[in-house]
Structure I
Amino acid sequence: MMKTFALLEQPQTGEAADLTFKRGSLFAAFMSRATQCAPVTADKIEAGLHLNRLLENGQVHFNTLEDGSFEAFYGPSSDATVQISTQIPFWSEKIVSRIRKSVRQSQGAICSLKLFDSPESIDVFVTDWSSCTAACAIAVHKYHWFTRRLSERPDADNYFTGAYVRNPLTGDLMSVWVADWVKPDFGTGAVLVNPAHNKTDLEFAKQVGLPIRFALSLDAQVDEHSMPTPPVLKAGFAIRTGWLDSKPAAQVHNDTINVLLRKGSARLHEDKRIPGEVIARIEQTSPERAELYWSPQHGTFHQESTQGLPVRVDFSPSFQAAVTTVAHRPDHLQVDAAIQKKNIGVLAGLIFDLGGLEAFVPLTLLESVEYAGSRSEGDPAVDLALLVGEEPEKVLVIRKALIDQIDSFLNGCQKLSARLGENGALPPAQVTTALTQGDPVSAFRTFYQWQKQMVANDEVVDQSAYTSILSTFGLKSA
């Protein structure tokens, strides 16, 4: 049995939104009938375990909301961004182009910082190297891979890990901190902390008591009458660096990165990212209402009550679609206008990060609906227009001419209902072919022209074949 999954989300309020959602629902039902696909969707346990995989790879972090619930935020990996903005199996260039336009880029370099008393390193992504000799620490996000190596993980947003890395420019040891302001979907999820030359770092240093050292000053010569005031941002001249002193900030940036490149401590990197989004909302509940169990400290989902808090989880439509695609490999995936305009790059990123390129399946994008007529949703002519009025990837504009055509078709159905019998005229084979290919628009056009001819000639029509096609369109013979 073939399988299909429809990703539907009410895009907004109002009649147009209702019709757009209805179009998606009708097309999903049509695909199930026409291609004999059984609808399939992942359950909460599958979704939770797949979210654990993203967490393990450092692509998810959690935020605490004002009402005490939590949200899981996902950012597509750099590898996913590069691949899905280039080519996606079974997906059209139009979709890939839309994803490509959403990519944000940052130029910089990744520096590998050796952990003190350990053979491992932590990679940091830095875009400005002009003041890095003054860096006093590095910060990682709460669910960075390094935090899983800690024997103790405080239940706090900001804390010292007890570890140190060495500054490759000075040889100084820099403390390693967990900080709630570090973005996991930017760079490597680890950053240099340079309080004298960054506003966020300065506030963090004041909060936890880090030293505030200067490597740049607006004055080339510093004395007791011209002490710099933090933060000094990408401007001025180098001070207290020795070999770089008095050089302008731009030259210091270039000279510093060149030294690190020659030493093999850094590599140039263009960070490409698709904007992420919230993929789950987590709310603590009673044990009898629990869907999963969740550990806030580690961020992992479990099936056993001994391994976390009882929670109810609302997974986003994009995440449900991605998990279903990876876990069940449907033969067809449908996405409606609300999702694809919101951020279809997240859906593509999730599929890639969870299953790789081989996990992608054929995709149908359904666009929105525009209709200013007086006939409401639920009217048979309007419903059929939503299904057969336009190709899925085009905006459907329901005009009077289309409604008149469908009214004529429905009247023809009434007339032919008295002319049904065995061994009657058969609909053209092109109709069945179009239906099995999931193309209701072409199927309807051919079927309608044939029906008009049958009515005009007062011919007997094969009941079984005729009613089967009507059923595929979601209609019943009168």
Structure II
Amino acid sequence: MLKSSITIIVPFLPGEEGYLSSLFYDLRNCPFSFQLILSSPQSFKSFHLGMNEELTHSLNKILEKAGNQFQYVQAGPGRAVQMNAAAKLSSNGNYLWFVHVDSRISENNWQELHDLLQKDSSSKTAWYFPLGFSSHGNRFKLISFWANIRCKLLGMIYGDQALLIPRKSFFRLGSFLEDLTYGEDHDFVWRFVLAGGKWKSFSEAICTAGRAYGRNWLKLCFKRIYLGFKQALPFMGQFLLKGAETIDFEEILSVGESDLADSNQAKTAVVVFVKTPGLSSLKTRLAKDLGKMKAESFHVLSCKKIEATLLQAQIKLGVSPYWAVAEEQALEHSLWSGFPVKLQSSGGLGERLHHMYAHLKQEFEQIIFLGADTPQLSVQDLEEALAALQKGCDFHLGYASDGGYYLFAGKSPLDKSLWTSIPYSVSETGQRFAKALKEQGRLSEAKKVYSDVDTVKEYSEVVDQMYRF
């Protein structure tokens, strides 16, 4: 088992999906689990609808791998803004790995990373890769030769060398500076050194496309050398005159860390009812308009978004998340490896809900049920439900815009007859269920009404909210 974990952050611009497709192919070969965060000025809706079949297939394969997580953030303009926005969404891992979209990751690169993650991380050591190029020719050999000599002799390291930064140190130093006109990565390298940190190089080069070095490549090289020294010299002078300032990188807590909630909340199960692509038909109405692959891709992305939310809730609220799968063959499916898995019973939806509620009530005081197609759900929605139960309510219900409900929370027993008497998947499901619950105890209702996703119209509404921060 690895001692350290990693979040991979990839900033990209509209029109760079071709590079992203190649990078995704490399990410599929990663030998360990990771959190992937994409950051772009374009909305997630534009990105998802614009994905071609190859990109969609690769992303699905990445997400189906055990332990992998995914986030997307719309941010910009400016690469520093994009990377900082993504870093704020990172889970409480040890390293942030900033990878340019046109980078290619080899088997040897993965092996070196794997070897590093097997060790305890150090907040005072950051890493970079020697620079290589996917393109061939003498100009690229010359550029990479200079870049790697520059790093070793002068400590001038840049972002296209895939900076691997301890997460706590990144936030302790204030992230990338967003008001610089250039060189936010190079600036951070020097601030890390002046704070007492050390940069180490992996042995195997990471390759980039070299797309900027066209006909006027020599002029561009001299310009970048000039700007690099202009930025580095003040740092070099400060380092030579004053040396490094010793900063306690461990002083800052990881973003999002907090104590677990009280023991009452720690006795709460949160159950997400899901179907598994390839084993059950899903999103059939949506597939008629978007195509089967893209509809299944949305389902997987939706589940991963809910998983990310529940991981935060697990830390902040002390809840115990579960997947409730519809298929016995899916009990050990890699897509559901993030949480313990429960098998839904046979029968209609009412019977399955009753069985799961009664089963979990033997172990937990409070139960929350969620569907898989409301990825806009937040930790605050779960906090609201738990607060209602703590204040004396027996049940809490969040209504869906189509007349159903997206969240149910309860702490009091419910007979099977109540669950099976409700007509599901109709416009009055939510109201009929609420009326029945009020006859059993005190009911509170969620402030927000969410859309679930069965049609293209609902897809458009939800996907705009899915990764809005």
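Values quoted throughout were computed directly from the atomic coordinates according to the rules given, and no laboratory measurement underlies them. Not measured: the values here are computed from a predicted model. Cβ atoms are built from the backbone, for glycine too; each structure is taken alone.
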Practice problem: For structures I, II, calculate distance in nm of label points 7 Å out along Cα→Cβ at positions 111 and 239 and state which one comes out highest. | Solution: II
Quiz item: Where is distance in nm of label points 7 Å out along Cα→Cβ at positions 231 and 423 largest, in which of I, II?
Solution: I
Quiz item: Of the structures labelled I, II, which one yields 26.3 when Kirkwood radius over Cα pairs in Å is computed from its coordinates?
Solution: I
Quiz item: Given that mean count of other Cβ atoms within 10 Å over residues 127-134, derived from a single structure, equals 21.0, which label among I, II identifies that structure?
Solution: II
Self-check item: Origin of the value 0.40, where FRET efficiency 1/(1 + (r/R0)^6) of positions 63 and 199 (r between Cβ atoms, R0 = 30 Å, to 0.05) was derived from one of I, II
Solution: II
Quiz item: The value 20 for relative contact order in percent (Cα under 8 Å, 6 or more apart) was derived from one model only; which of I, II is it?
Solution: I
Quiz item: Here helix-only ellipticity at 222 nm (-39500 (n - 2.57) for each DSSP H run of 4 or more, over all residues; to 500) has been calculated and equals -11000, so which of I, II was it run on?
Solution: I
